[in-house]
Structure P
Amino acid sequence: MSTTELVLRLALTAAAALIATGLYGALSQQSVVMIMMGLELVVNGLLLAAGAFWWAGGAPVVASVLIVVLVTVMAVEMAMGFAVALALYRARQVDLTDDAAELAG
């Protein structure tokens, strides 16, 4: 096994661990902030996997564009998520998803 294959396997294992931890965190929590943190871990895992494939594949241009898109999506997702969480808390003093579901009207 070459060094490139070993590093790729290690990076993909770490990416899978990040994605699994993020999914567990996003699906098991009730706090809006904790759900956002779980989603952030998922996007970071995708970013790590894309970077590992980019590094191992000889740096094609498509992979670098994918990484830039993922970083942009990550920034927008966090900004919008925290804006919604802050608006919910300021309006009704709600920080749990169960309470936020009852805000219709």
Structure Q
Amino acid sequence: MFKKRKNHSLAVIEFSEKVPFAEGCTLLEALNSENIKIDHSCGGMGTCGTCRVILLQPEDLDRNSIEKEMACEKSFAKNERLACQLIASENLKISLEPQKRYENDWYKSK
């Protein structure tokens, strides 16, 4: 099995370097592949709502049906998104602020 080439990158404001990712992966997959572990107890299925991030740019990406349902159920802010449902893209800029509540290792080490 071969790995997809990581020829794109996105910005996470909590880190000084951009996060590389392969085309077609979700934000959760991109972060996990770079050892930025964020909470996701449902395995990326969009049913737990724990992989929330703040979308800073662009602000107008549409949610898929799974994310729309979760956003309504959990009263997400307009820019609060599920990393497991958001497809990574070159112009993406996010904050991991919602992950502080889970005390993940990346945050503890800051």
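We did not get these values from a lab; they are worked out from the coordinates using the rules stated. Please read all numbers here as calculations on a predicted model, not as lab measurements. Cβ atoms are built from the backbone, for glycine too; each structure is taken alone.
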* Among P, Q, structure where Rg and Dmax of the Cα atoms in Å as derived comes to 13.1, 40 -> Q
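Using FRET efficiency 1/(1 + (r/R0)^6) of positions 11 and 83 (r between Cβ atoms, R0 = 30 Å, to 0.05), single out the structure from P, Q with the greatest value. Intermediate values should be presented prior to the final figure.
Numbers: P: 0.40; Q: 1.00.
Comparing P, Q by FRET efficiency 1/(1 + (r/R0)^6) of positions 11 and 83 (r between Cβ atoms, R0 = 30 Å, to 0.05), the maximum is at Q.
Upon calculation of relative contact order in percent (Cα under 8 Å, 6 or more apart) from the atomic coordinates, which of the structures P, Q produces 34?
Answer by label: Q.
For structures P, Q, which has the highest computed value of distance in nm of label points 7 Å out along Cα→Cβ at positions 43 and 75?
Ranking P, Q on distance in nm of label points 7 Å out along Cα→Cβ at positions 43 and 75, first place is Q.
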* Structure fact -> Note: helix-only ellipticity at 222 nm (-39500 (n - 2.57) for each DSSP H run of 4 or more, over all residues; to 500) at -5000, derived from one of structures P, Q, originates from structure Q
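When you work out distance in nm of label points 7 Å out along Cα→Cβ at positions 19 and 91 for each of the structures P, Q, which one comes out largest?
Numbers: P: 3.4; Q: 2.0.
Once distance in nm of label points 7 Å out along Cα→Cβ at positions 19 and 91 is tallied for P, Q, the winner is P.
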